[in-house]
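J.: Okay, got some structures for you below.
Any read-out appearing in this document is the output of simple, stated calculations on the displayed coordinates, not a laboratory observation. Since we're looking at a predicted model, the values are computed, not measured.
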Structure I
Amino acid sequence: MTCLDVAKHLGVSLNTIRNIEKESLHKHYARPSLKHVMPITIDEIAVQKGP
């Protein structure tokens with residue numbers, strides 16, 4: 001169903017449907033907040049096990 005079909009079905013303007021769609025996409029796919037992310041460090045890595 002297209003945005004135009006939804007607008008006609010609900011009896012609202014196409015801009016209203018597009019704004020709802022934009023808001024939903026922004027809510028679900030915006031960059032996540034990294035405010036509470038704590039950095040971690042890696043001391044060393046092993047390329048091969050053994051001597």
Structure II
Amino acid sequence: MQQNVLNILADLALGARLKRVCECVLADASDVYQEFSMNINPKWLPLMAL
């Protein structure tokens with residue numbers, strides 16, 4: 001039972017780290033877009049690629 005809980009916590013920790021990396025990448029992309037005077041949200045890029 002204790003090993004099960006540890007596996008679940010490890011999965012949650014990995015998810016939290018990945019979310020943090022994603023947020024950092026989106027923030028950096030937003031800075032680049034602003035530098036080139038592009039007024040778009042980085043989250044819109046996949047939609048715009050369609």
Structure III
Amino acid sequence: MSTRKKDIIQTKNPKSGHYVKINRSEGKIISHKKSNGPYKSVPVARKKKK
């Protein structure tokens with residue numbers, strides 16, 4: 001199965017303070033950063049407006 005680039009997003013883990021990369025189509029965490037700061041070239045997830 002091919003994953004489109006826009007299906008991968010990142011968000012900040014509130015407990016550790018580090019960013020995690022998530023595959024939205026599968027709903028799984030792909031990887032997590034050990035260093036500070038976000039991943040480059042990966043969009044940050046935002047809350048949807050109601």
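J.: A value of -14500 was computed for helix-only ellipticity at 222 nm (-39500 (n - 2.57) for each DSSP H run of 4 or more, over all residues; to 500); which of I, II, III is the source structure?
T.: I
J.: Output the label of whichever structure in I, II, III has the greatest value of volume of the Cα convex hull per residue in Å³.
T.: Largest one: structure I.
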